[in-house]
Structures are given as C-alpha cells and as structure tokens.
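Values quoted throughout were computed directly from the atomic coordinates according to the rules given, and no laboratory measurement underlies them. Just so it is clear, the model here is predicted, and its values are computed rather than measured. Cβ atoms are built from the backbone, for glycine too; each structure is taken alone.
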Structure 1
Amino acid sequence: MIALALTILVMGSLLELANPAAALHRTLPEAAAVQQRLRYAFDRLFSDLMRAGRGTTERLPGRLGRFLPPIVPYRLGHRAARDTHRRPVANAVSVLSVSRRAGAEATTLGPIAGAATTVELGAGPGCTQPGCGHRARDMVLVFDERGAWELFRVTAVAAMRLTLERVHATDTAFAPGAVVAPVDLSHYYFDAEQAQLRHYDGWRADFPLVDQLVHLGFGFLGVAPGPTACQSPATVGQLVDIDLSQLGDGPWCGPPGLPFDADLLRIRAVVVTLRVQSGAAEFRGVDPRLFTRPGSAPGMRGAVPDHEVTFTVAPPNL
C-alpha cells in the first residue's frame, strides 16, 4: 500500500508537469501564427509609409509634398467616393510615391484634356520605346510647374505615345511640357466585418493582406501651419498632433474634382497601431484587456492573447 501510494504521488506530480507542457505545445504554433500576421502587416505598412512623398529625380525634381499630400486618411483611386476627402477616418490611409520600378519620367509634347487622351512623350534620360517603359495598366502622375496634378491609368502604349484614362473625375487640363511619372498608390484600410487588413491599388484590385486583424489606427504628427494655406510649410520645428477633424474641414486646395485639406501638407510622421488576434475561439479568453473578441478558453494556460504594436514612421521625403 505504501508503494502504491508513492507511485500514485509520483504519477500525479508527473501529470501536473505534463499539463503545462501539453498546453504550451498547443498554443505555441498559434502564437507564432499571430506574430507572423502582425509582422507582415507591420512590414507592408512601414515600407510603403517610408516611401511616401518620394518625388521625381529627372523632370521637375523634388518631393511630392510641394504640391500634393502624399498621405491622406481616406481612399484615393477609381473606386473612391466623390466626397471621400470630406470624411477622413482613423483606420484607413492612402500613400503616394513616385515608383522606381516602372517606366521613366518623361514630358508631354501635346496637351492633356478630357477623360481619356493620347499623348506623345518627349525623349529623355532613360526614355526608350515603347512608351518610355510604361505599360498598360500602370498608374502615372501628371503634374506641371503650376502645381496642377492628376492620376492617370495607362490603357495603351504605342511607340512614344500613351493612352491615358483619368483615375478621378476631374477636368484638369495640362499644356505641353507636363511631367509624366510612374506612381505607386497604396490604400490600406480595416475591414471590421471580415477582421482583415485590406489593400486597394487605386483601380480595381482590392484584396485582403492579413486576417484576424481586430484594430487598425492611424494618427498624424505635423508642423505648424505655414503662411500660405496651400503651400507645404517649413519642414523643421516641433511636431504636434493633428486631429482628424482638422484634415477634413478646409481650407481646400488642389484640382476642383480632387480637393484636399491644406492641413494634410503639414503631416511629417504617422503613428500606426495594429492589433491581431488568434483565429480560433478556443485560444481566446474573456478578459477584455487581452482579447478584443472573447472566446472559449477557460483560463490563460491554453490561451493566446491579442498581439498589438504601435510604431511611428517619419518618411524622409516628408
């Protein structure tokens, strides 16, 4: 009987040691999956935000912030609502930068007017046929010395000609000599219903990047307003919080069909918050501090808490 009692005692102790190991064996792969989703979301947002405002180097060189806001808290692109600029949101951002992976910068030999137009390009550094390296379905930025600008989609390429279609419903006209530059447009937003981080490319591609996202937030830091509302203020000075309400109340700048709030030109840094959860309810508990959406885990031993990260990005071109 003594031997049996000792055996039961030892076996009970071993089982007590085995239970945490078994729970750890179950939760480690799920915790790794949550971390990987968070890491991927961080990498995508950080890399695109760091490129924000990157401008031309050959034609009218300089950063984009001279005449347009490279970061806006709403959707840009073909599927954007006409009044989207008046409704900034805290869980979405659009980022613009001149691409280094597409065609060459060029100037136009003829005017641009109307919804769709064909324009001849002038030869220049890196500009070879056909179309200076631009391809159908590429997005390009057209701007001029006056600061007028618009986004276009390339629909056809032939020799040194591009057929362009406006991305937004504007009627801005450009005289010969306007700059055509390849541009990257990335719109990131939170789909609360699907619990996803999604990406929109400015035309028709809209797809999920990360599942089980339960929070996405953007905050903005900027300099004090400049002497002229529609010009980018000085790039130096103490950064202050820019409230979301300030980014949709005017004064309005830019083309009539694509206006933007003057305070958007003040942005110098973006604060991003990401929160990702376990996809299985069995790994989520009920503590609201640790789980945005409660699950069925009886305790913390077999649970995987939400993972959250907050980081600040100061793009060098801002």
Structure 2
Amino acid sequence: MKSAYVTMRIATLSACVAAAACFVLPAAAAETTLRVVTFSQPDRNYPSMVMFRRFIERVNEAGKGTLKLDYIGGPSVVPLRDQMNATTKGVADMVMTFTIHQSLVPEIGTVGMSEISPKEEREVGYIDLLDEAHKKIGIKVMGRTATDVGFHIFSKKPINRMADLKDVKIRSHAGYDPFMKAIGASPIHMKISEIYPGLERGVVQAAPFPLAATNIGIHEVICCAMSDAFWPAHTTFSFVNRGKWDKLSAAARKLMQDEQAEMERFMVPKGKELKASEIAKLRKSGVKFIGLPDDEAKKWVDVANESRWAVMEKRLAPEQYAKIRKMITR
C-alpha cells in the first residue's frame, strides 16, 4: 500500500514538473552593447556632440535590455585618424565623425554642399547612396548628426571684402585647400589642437572653423569672424560596423533607425538655437561679426561650393558626380 502510494506520488510530481516545464518562459535575449567613439572629446558642445549625446541617451533609455550604446570616448581613446579604421575592424562598433575617410569613400566628400534637409536627403535617396558606397569598407551609414551650422572664418584682423583674404596665412587641411587657394589665401595645414597656438603666435592670421569656436578657445586670440558662412551643411555623420549592424536584432535596428530619424527632425530647430547661442557667446567675448557686401555675399558661397565640386568631379565617376549634385542642390 505504501509502495503504491509512493509510486503514485512520484507520478504526480513528475506530471507537475512536466506541466510546469510547459510554462517556463524562454530565456531573455542578451542585451547587445555597441562601443561608440566620437571625433570630439565628450565635453565639447559642438552641435553634433549635443545631438549625438542626446541620441545615445534616448537609445539607451528605450533600448534597456535590448541595446546599449557604450560611449567610450573621443580622440584621447582612439586617435581621430584611426577611428574609422577601428570601426571597420570592429575595435569600435560605432563612430560619429566627419569626412576624414573620403580617400576611401569619395562620395562622403559631398556632404558639406547639401542644400536640402536631412529628411529630403533620405527621400531623394542620398543617404542610401552613401550607405551603398560605404559597403566596401564594411560600414553602415546611419545619417547626419548636425546640419545647417555652417563654417566661418575667424581672424585676427577685420575681413571686410574677399580681397582682404589675399595672401593671408590661414589654417587649412586637404578639404579646405581648394577653397583657400581659390580666394587667394595661403593655406597652412594644422591639426585642430594647433589652431589656438597657431593664431596666438601669429603662425596663421585666420582659421576656418564651425561656428562653435569657443570649444577650442580661439575667441580669445581673434578679433573678428565672417558672418557669411561657407558650405551650407555640417559634415558629421554616425557610422556602424556593418557586420555588427547585421547581427543586431530587428528590434534594435528599428530602434536606432527611429532615433536617427527623430534626431534629424530635432537637429534643424536645435541647430538654429545653438547657432544663435554661440553667436551671442562670441559677441559677448568681444568677437565682431562682419558681413560681406551684398555684391560679394553670393559670390563667396558660390566660390566655396564650386571649388569643392571641382574636386569631387575629379574623384567621382561622371554619372555618380552628376547624380549626387542633382540630388542635393536646389
């Protein structure tokens, strides 16, 4: 009797365990972490850094348990010129930077001349074109991290007309060189970290830079800034290692794409706000903004754009050049 009871008890317990097993929840998917680097140090308030820090925060908040963006730092962690290569090789998983890799993907060199909004760039297929071009280096293009903040020339003496830049020693790099030569200035290559001491010591008398110049302190060693910007669009984008991107869950990819689209909507009004704030900050520090005469203002932009397009025409296949130019100019 006792034996029968034990047998029945064991059978009952076994049935309960079996039934319980049917209701065991599947193991939760592991959270994926992407290691992120940026062209700038974390504390800088460039518009692109303001936008991108917000992007990271929003992804991490919405992606808890699914996706985490681990911001490991700027050029002090991975040198600027190594960041894209590091992302291609998977040392980093995501990078926010400018067009430093255009020798590998020449199409990215056109982003500064875009005259249309980020939303329009997606609608006309420009972002898809850039994404396709980056496949050869194993990179997924997410999209812009800033726009419409422009590049300005900061100087140690007033620039009232384009002729005032003739023979002026000006900070430059390969991307700026064609424009600097077109306006008759004398370009001198310098890293961003060398601009302040270069101006302070008189090695150069002027320097082109995005409007947020207080980030590197050059407002302390100049008197003036040209209020007329050249190149309409900012050049920073975010990129992801394509292999890592392909392994993300559909939910994680959708989250990042949705937040990218949200950032592109946000960056237009926020960019205007940041632009106004930076101008006010520079003026308060004593920097005088000087505009070109009406007869030169349009010429200034045209010379800047055409000098850049001339470079791109040499680097791109004719049909690719024509296609891109038609896409992003009004």
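General remarks:
- Looking across 1, 2, the calculation of distance in nm of label points 7 Å out along Cα→Cβ at positions 67 and 99 that yields 2.1 traces back to 1.
- Identity of the structure behind 24 (criterion: relative contact order in percent (Cα under 8 Å, 6 or more apart), calculated), options 1, 2: 2
- A value of 6.0 for distance in nm of label points 7 Å out along Cα→Cβ at positions 123 and 283, calculated from one of 1, 2, originates in structure 1.
- Identity of the structure behind -14000 (criterion: helix-only ellipticity at 222 nm (-39500 (n - 2.57) for each DSSP H run of 4 or more, over all residues; to 500), calculated), options 1, 2: 2
- Mean count of other Cβ atoms within 10 Å over residues 43-50 - highest-scoring structure of 1, 2: 2
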